[in-house]
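A short reminder: the numbers here are calculations on the coordinates, not readings from a lab. Computed from a prediction, not measured in an experiment: that's the story for all the values here. Cβ atoms are built from the backbone, for glycine too; each structure is taken alone.
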Structure 1
Amino acid sequence: MKSTEQHTRGRGGEGVSLRAVVVALVLTVPNSYWLMINWGPSGYGSGQSFPTVITVYFNVVFALLLLLAWNGVARRAARRLAFSDVELFVIYILLSVASSIAGHDTLQILWPLLTYPAWFATEENNWAELFDRFLPEWLAPKHSDALRHLFLGDSSLYTGEHIRALLGPVLWWSSLVVVVTTMMLCLTTLIRRQWILHERLSYPVIQIPLQLTDEGGKRLFANRAFWVGCAIAGGMNVVNGIHHLVPAVPGLGGSRDLAFEYNVKPFTAIGRVPLGVYPFVIGLSYFIPLDLSFSIWFFFLFDKLLRVFGVMAGVDRVPGFPFLEPQSFGAWFALGLVALWTSRRFLAGRVRAAFRGVGDAPSEIRATRVALTVFAGGALYVLLFFLRAGIAPIVTAIYVGLMLTLGLAVTRVRAEVGPPSHDIPWRPDKALVWFTGTRWAGPEALSAFSVFHGFNRSYRSHPMPIMLEGYKGLDTKGARRGGFAIAIVLVTAVATVSSAWAYYAQGYHYGAQSYGEQAQCIWTYNQLAAWLSAPQGISGGDVAASLAAMVFTVGLMAARRSLVWWPFHPAGYALSASYWNTRWYWFSIFLSWGLKLCVFRVGGLPLYRRSMAFFVGLVIGEFTTGAVWTLIGIVAERPMYRIMW
């Protein structure tokens, strides 16, 4: 009998083919263009739907459906041209990683942040004196003519002056993005067996691509329930899209905010409570374990209740109430630390085996050695990068440590809970300011880290969970992992460079000043200016709220591990500490939880398995029509119906 480890390595199974990697790399370029123009000349708040703010990217699902259609033709014409299930899954994961890099919360923010301060610095805002002088030309372009043409448009990227002005900063920041992403990949490689083989987490997020790539989707497409789900969700989107263009046509679904129902204290503290029905959220949430989906909507309502009690107790008069960002920091940081702590023996065993050369399979020893070596090299590069920017190594180490700990937390929550989205409103530099004040880090660090906010915003399009989900999917399909890590690094590099090309090419054509990302730049640099113009000390309220959230999160985790009946997962609390996250999808998760509970009580596991195709159909139907509306909007250069919020 094969050992479990032999099984997970998929000996004798299909590997990661060169063809799949090449196709993914080629598709990454138009994919980057799609993502960048998606928030394009229509401006913030009026662009198309944003694919990468949710855990399953509809642009990638749409690309996968096109490849499945290609397979249907290729099987009849020349079978060797058809992609295998493993190849389709690999392309899906690589395109998802590429979309994360070029996504709404990553390089869609980083590239505008590079050029914003030099162009918008004025005598009134004093940005040049406050922080632009701490951003040298190798970090941020300064050439006035190149910036003028970029922001005003009606020009072209393809001139020597423009390319020379942008090339240096783009390459430097691209190198940092690739190195940091590779460090995340190393951590994923080290933790892979513990979270896939030993703990056997549920991985709800990859159920959609696994179903689509099972026998080329034949089994799914032959299921009538799937097409019923597609018709319901897709039909709603078509009607709502027409309603968006012709308001006289009635729309379907939508959202009603209960905030209009209460306007007296203390209930005004509740804030927005939208009742939104999103078919794709109902479909995705159906694969979340019942106790975990319960925790998500419960803690959303629990947070609202705490706000009411806060007003009744007079705590709302304390500056910063309800301390949402510090709560989020404490909860997510605690989740990351707990994830490391519970895996400490496994990680220590891998490190010992790597140094001693015994105690593990030879292939695993080699993989561990490579991961540790590359991680150490990446850490050294990051330290030197920020040292050149004038930042002390200890400050960089703490900043990167916070960032990677959060990455572990998000990866763990995605693997265990699989929420439709995970918006996290804090950043490592903000946490540094809360705990140490602005003077300790220094203006150089706060300035450079504010630019790198373009890789640390909200964490909805974080690449690290996708890497682990890719390993899990390969394990499920019995495929070999050889070459998968290299493919991720390659697609990261291509996505980074192609996203820069897409943004700046579009900016010079349309005028970057009209792009939605400029709002993110304003918020980021106004915060930086506030820090530097009025230096702050340690924020007692934020620190206290962060520590309280850490204790509460650890307590929830301890209760969950000790009490079999305990229904509350700390991830639900972490997800609720957000301005945006559970607010828009809590009710759809509640509906999905109720439907799943009824299914299990009526027909048990057999009925649940039979009903899965219907809920996959809800996701595919909404994603397909949503992608089509987005593409129509891009071609027509006007906003179209959004499938979310």
Structure 2
Amino acid sequence: MNSRRDFLKSLAIGGGGLVLSFNWASTAKAALNTDAATAIDLNFNAFLSIDTNGLVTIFSPNPEIGQGIKTAFPIVVAEELDINWERVKVEQANFDATKYDRQLTGGSGAIKHSWERLRVAGATAKDLLLQAASNKWGIEKGLLKAEDGHIIAPSGKKLNYGELVLDASKLEAPKDVKLKNVADFKLIGSSVKGVDNFNVLTGKPLFGIDYKREGMLNAQIQRPPAFGLKIKAVDDSAVRNMPGIVNVVQFDNKVAIVGKTTWEIMQARKNLKVTYEQDTALESSSDHDRIFTELMASQDESYTKRKDGDIVAGFAKAAKTIERTYECPFIPHSPMEPMNFFAHVKSDSVELAGPTQTPDRARRSIAKLMDIPAENISLELTKMGGGFGRRLDDGYAVEAAHVSKLAGNIPVKVTWTKEDDITGGYYRPAVRYKFKAGIDKNGKMIAYHLKGVGMNAGNCTRQDNFPAGAVENLLVESVDHKSPITTGPWRAPITNFLAYAEQSFLDEVAELAGKDTVAMRLELFESAKTNPVGNITYDIDRFTETIKVAAEKARWNDKKRKTSLGFSSYYSHNSYVTQIAEMEKVNGKPELKKVYAVTDCGIVINQSGSQNQIYGAIVDGIGHAMFGKLSFTKGEPDQKNFDTYRLIRYNEVPEVEAYFIDNGMSPTGLGEPALPPVGGAVANAIAKATGKRLYSQPFGLADEKVAEYL
């Protein structure tokens, strides 16, 4: 982590204001610039500016994907600056590797990694303004206070920040600054509307799909219809003379049609004739079932990810054992905004624009491809209409650069159709898990075995997750099959399904032991606290607090309740989430009515945005657990668009009550942690209401009756 001394400043009087910059890369060094002509140093980020009218502009560097950081980042800066939020303007910063560290969106890590830096940025600006007022009035700085964009003297006289920026610009930045006590926060922890809300509601061009440039052409790309095919021959003769078509280019087993409008290109694609031949295996879902079965039965020590105690001896001593298998299919990311990207490759530079979670990866890939220095590549970040991990991949940006170069160094935007997106994506891997547990005569779990098999999933387990650390004899194994079907991170990678399987299984273990499932979890945590086994990566007290609060909010111990509750609790992305799903019988049929969610993500920066993240993750998790499925026939996806790929509908969304643990700890991830536990909560609620246990996702497609529960 960068220390506060890593934050340096350059000062600019040009434009009539103070521009405060700080170094996001701990290895960078710079001197103070006081000459207006040289003040804007490209080695630093002009992160915060104040004009002579007292208007504060805060640049938000990380890509906005709906997780709310374009609002949350500035809130943190504004809090330490002590500025009225109404006097803040927020702008999206373009990508610049010389100014920013970790300018990406993924892993629910943006706030966690930037928390201290953002606070120091605001506090440093405030300190300079306090010093400027101190010098002006001849009053000791410690006697002055900053409040709502003003520096106030003990007598009550005050100056607004705009009146002090020119004097502040002549001062040297402090080497260290004092940050606020958490108890003194005013803006952090309140509810603030998203800074883009109005523009989104009124249809302003914010997204990559809206992006236009004078002289820009459009393109779409024809890819093989099945994973494992390669191009044999292309006949584009009927395409080249069609209205609006400018060019047809071929690269990397793809054919791109360049034209004036996307509509004209879509018509031309119907006349493009491409023949394919087999390149690698053409896998069907039936093949995957066979592979899963074979690998689950195979034995190899290299599969071992964690081993505590003696698993064989543990099961030998068990009074009772239970074994269950859970499976999930491939699923696409299916964001509402399709993949798109703009590129203009020139002889010695490249201009890029579009929605990406990893701008630096895109820039570096294109620099290597075009043999152009990375510093000669600019990238304008647009808002993203969903991503869920899909836009971590840079392939669609690289495609745009390919097309621009091959079509004659033209400015071009490549746009995918929804069919392109679903059939040519980087999917959540299909995975299968086998769990086995053994309990002693007192109902204590003394043996726990998890084996996971994935399709291009890497390590499909999280070997150090609970109940690791609480069970004397434990074995976790992972096997991966290399498939031609492309996969990638999908919101809360691996844990999005693993949590459901684990939480459903532990619910059955509690039944086998004759224990309440919440009580059993708390017993296991107490065991991990008093007699820890091996490495423990989670905070037991934070974990158990979410469980206790959730049980209280949902009235878990109310014996008079007429509804059925399903429990689930999980730790991911440095945050703790417990959820309880509630099912109620309506006209004799069980219906999912409510989900209680209690989250410990440390300090909540924006109550409104944070609650939205919980709501969105729960809806997303339920929808894909109930309906998400991508199957294959000889390498070709069977589902092509939303008519065959089912998503959750508005009338199927339950009520959600979201609560946060207020513990004053530094904030952690929130974009993903609320998704993993919801599948288990819903499945366990269904089991309580109907007696039916669910072992395969999607629940609703495997059993039509289950779909009716929504």
Structure 3
Amino acid sequence: MRAIDVKTGMKIPWDVRYSLSLFILLSSILFVCNGQDYGTPGEDGGGAEPPPEMAHCNGIFMSYNFGSREREYPHVKNVTAQSWAFKSTAMIVNAGREELKGWQMFIGFRHKELIVSATGAAPMDGDYPLDASNGTTFVGSPNTDLKTSIETAGDFTQISANIEITGTLFGVSKAVTPMPKTIKLTNDGWECPAAKRKGGSMHVCCKRNPKFKNKTGLKTKFAPRRNGDLNIVYDVLQSFDSNYLAQVTIDNDNPLGRLDRWNLTFEWMRGEFINTMRGAYTHKKDPSECLYSKAGQYYKDLDFSQVMNCQRKPAISDLPPEKKEDNVTGKLPFCCKNGTLLPPIMDPSKSRSMFQLQVFKLPPDLNRTALYPPQHWKIDGVLNPQYKCGPPVRVDPSQFPDPSGLLAVTYAISSWQVVCNITKPKAQASRCCVSFSAFYNNSAVPCNTCACGCNDIDTDTCNANSNPLLLPPDALLVPFDNRTLKARAWAKQNHMPVPKKLPCPDNCGVSINWHVSTDYKNGWTARLTVFNWRDFAFEDWFVAIDMGKAGPGYENVYSFNGTRVPPSNRTVIFQGLPGMNYLVGQVNGTNPLRDPPVPGKQQSVISFTKKNIKALNIPEGDGFPTKLFFNGEECALPKHFPKKSSGHRHGISVLMSFVFATMAAFALMMD
């Protein structure tokens, strides 16, 4: 065999060199394998490499890392108006000795961030795209609980969660790294110090508060149930290989919250469809959507003409009262109220809705334990508060009385909770508005321009951004289209300027006038008038007022029922007396060709005392509501109060107040 010369002078045969090379290669492979760390979170989808500070954390470790950003269109010169697409990563790790159930991580965004998507978690504050300019809270999806390293033998996939965030931010120059203000754990009983930041990274270690005591004292297998304005529970009552029976319960837990003719939507994520329903119905029933879907391909022998709905995002509504005793669709507690959810302070029996649905599943979920709730829940009403719903969170199974009547308890198979909270209406996005007037000023301050939006009108013919014109009090009794002549004449009479382009209307279906009637040493009175400009009636309507400093002085209301709302007692809720709980809709005038339409109206005088309330100044604003709600919707308040003129004579003001009250009473009698 021929030898090969090498620089060392040794002659190594081919077979020996081959064996030596193979030995070195195998040794290097074995070295790499022996050096692998199975506990490193960067392996096998475990997430990004954690910072070394996590090794010193005996609690819940959280971090946020800014990844990258790219300038979006349109490109503008104004830095504050330029949008940037960004990517970032957040991580939460249970580095302690106690399991964390239902983790909630708050990220304090502060650059007008709009979150477009996030993997590994879901926002509690709504659906994507999500306005996170004031921060947002993420919860686990699908990993809602974080076990300990001790009970999982260091399995990083069970003790941690990674959130890959994609979104848009505004107003930051390229030289600045846009970091959140803070990150923290919002679960009850945990404390977080200020987060430490270095460049594009920040981290914090949160620890259990030793002084915290669980209010319920009950330990739960899953996440504890949370409180919200509207609580929805999705219970699985029966489960089979290919389908299951679910029950949806909606509870209104806000003393001022309300829904009328509620519409509920959610999104199936695994191809499910609704076969039958009891207590509610879907707006659309189209067999073709089923036949040409994956459901039609799998369930070849199923008669889809009888299937309730195959939409990915079904729209669901409550049944009318006449269906309550129907053997097929009714006979279910708390159903069939035409979608009305009243505050519990008004009627606890009408603060809950319930319906059932039979859900069919598709492969690979064809077993009895493969249960997944729908996502992206939304609920809305006709003229009600606007709600933002969080994701469904697994909770302990709901309990029900045993149907046999025995002293036993029946449990659901699985339960999820969806918490929805009322959001404050944005400017020009309310559904009702308020006008102010007072005995000491001849002019009324009408509702704000475009208080309920101006999307459906031609703003080329009116000014959507100007202040409304002051009006004579009687002009509040007629529709906006019939006020122009009165407004011009009133401005001319009182020497007030009139712009060439008049303000746009308020466009609200319901308006409320708050009129300060009297103001004397020991007390004062106001008159509340509700106008319904819609063509339908409101049953069981209510108005709630937050009077701020003057609230504790509430004494009586004379044509409504009045109830203080605890605990502050500064808010009072008014509702119609028995037989007067209907706020009728707008009707035509006596002569439709000549007379303007007449709104539905309800009116009452309210008395207040000044006893034990110091420095109460009615004309300077203390006599006007700080917030006003109609059927739970927060109404838009005027930007100004009626001013008290130093040269105004009290007798003339009282006369104008009397004239307005007389005209309103006459209109009520004619209605």
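Set 1, 2, 3, criterion distance in nm of label points 7 Å out along Cα→Cβ at positions 174 and 486: the highest-scoring structure is 3. Looking across 1, 2, 3, the calculation of semi-axes √(5λ) of the Cα gyration tensor in Å that yields 59, 33, 26 traces back to 3. I have -22500 for helix-only ellipticity at 222 nm (-39500 (n - 2.57) for each DSSP H run of 4 or more, over all residues; to 500), calculated from one of the structures 1, 2, 3. Which structure is it? Source structure for this number: 1. Looking at relative contact order in percent (Cα under 8 Å, 6 or more apart) over structures 1, 2, 3, structure 1 comes out largest.
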